[in-house]
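Below you'll find the structures, each written out as structure tokens.
All of the numbers you see were taken from the coordinates with simple rules; none came from a lab. These figures come from a predicted structure and were not determined experimentally. Cβ atoms are built from the backbone, for glycine too; each structure is taken alone.
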Structure I
Amino acid sequence: MHHNGNLNVDEMTGGYGIYVNGDGLVIENNTVTHNGALPSGGGGGGIEGYGMINTLIRSNECSFNFGNGILIEDSVATVAEYNTANSNDCRAPDGTWFAAALWLDGGHHVTVRRNRFDHNLGPGIEISDEESAAPYAYEVSSNNANSNYWGIYLWGFTRPAAEPINITGNTLSDNSGGAMRIEDLAASPEDLNIHIE
């Protein structure tokens, strides 16, 4: 899936290579490149999954997109593993926010493991509570995020997670803005039931 996008659109409505919403989905072994808003902007990107349930996102290549490589939003019982998302332009047109190689927002019981995110203009992994939905039970582990802006960007959590959010065993190297950026939290990660190792 390649070269999907829209001209002269709002920055939030780009064009995705794959857009899914549903239950029991398997998204596997796809090459998703050169998608997103045209001219470049933060909307759109490679794979967007919204409101997914019992979904597997595995062994996809999402590169050279404008926007996210992979977006997992408000989803439940979803696993993303063995994907690569490299060289995506994750910057918003006005420079005030970032998409990410993989952006995880909302939902619960989501696992992101053994993925690789390199050379993205933005975070390798973004983990947020953008709409104060109180996500919980995330497992973000054994990923590699190298030569991005940040390795991991964590923001927007306003209340403690009902079950732990675990960010463990990730390899974060040569990210120009630092290994991890944490901002706009209502309390410390520990007080919000977010565990970082």
Structure II
Amino acid sequence: MTHDRKPLIAPPLASLPPIPDWLVRELRSDHAGETGAVMIYRGILAVCRDPGVRSFAARHRATEQGHLDLLEQLLPPARRSRLLPIWRVAGFLTGALPALFGPRAVHVTIDAVETFVDHHYQQQLDRLDAEGIHPEIRALLARCQEEEVDHRDEARELHGGTPGPLLRAWGWIVGAGSAAAVMAAKRI
């Protein structure tokens, strides 16, 4: 799914009111997640030779890199997860392993990741709405969520229906791994 959207630009950090600790933790997990997402697509591109999957991965990687660049503007290096090397390796493997098994495995993987990411961003948006703070950050996160949902929907359409038991299990592992990574990234 393609949309003509303006590039995401973060407001200068100095122009923002203080960011509460809970939101710093959330942004840290978002930054770690977008780091992992870029690496997922790098893993796919390193292994897969299917032209359709390569095009899909290259387009999505560019979007994820834009999200990562945005979060790097919002989150100073000292506030980022200290586990980034682990997230890079985990992301690469999360892309490369299913790419060994073909397009359907890749698309099921992306569906699982982006389903988790959609819910994760929605929880952040709900809390920002409830507290009525940081509308600039809220707008940026909502835009990221919208693009992640586009990725999920495209992957879901491409994998075409309910996956078999092995791919369902793999999707569950990917979703559970994403949740565990977010919990760790919020703390470390």
- Message: For relative contact order in percent (Cα under 8 Å, 6 or more apart), which structure out of I, II has the highest calculated value?
- Response: II
- For structures I, II, which has the highest computed value of FRET efficiency 1/(1 + (r/R0)^6) of positions 28 and 52 (r between Cβ atoms, R0 = 25 Å, to 0.05)? I
- Query: The value 2.3 for distance in nm of label points 7 Å out along Cα→Cβ at positions 76 and 164 was derived from one model only; which of I, II is it?
  - Reply: I
- Out of I, II, which one gives 48 for volume of the Cα convex hull per residue in Å³, for residues 100-139 alone as computed from the coordinates? I
- Message: Quick check: 11, 40, 39, 10, 0 is what I get for P(r) over Cα pairs in 10 Å bins from 0, in percent, calculated from one of I, II. Which structure matches?
- Response: I
- Message: Quick check on the output: 25.1 is mean count of other Cβ atoms within 10 Å over residues 108-115, derived from one of I, II. Which one produced it?
- Response: II
- Task: Using helix-only ellipticity at 222 nm (-39500 (n - 2.57) for each DSSP H run of 4 or more, over all residues; to 500) as the calculated read-out, with 0 as its value, let me know the right label among I, II.
- Result: I
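Computing mean projected area of the Cα convex hull in nm², for residues 44-131 alone gives 6.7 for which of I, II?
Value 6.7 for mean projected area of the Cα convex hull in nm², for residues 44-131 alone corresponds to II out of I, II.
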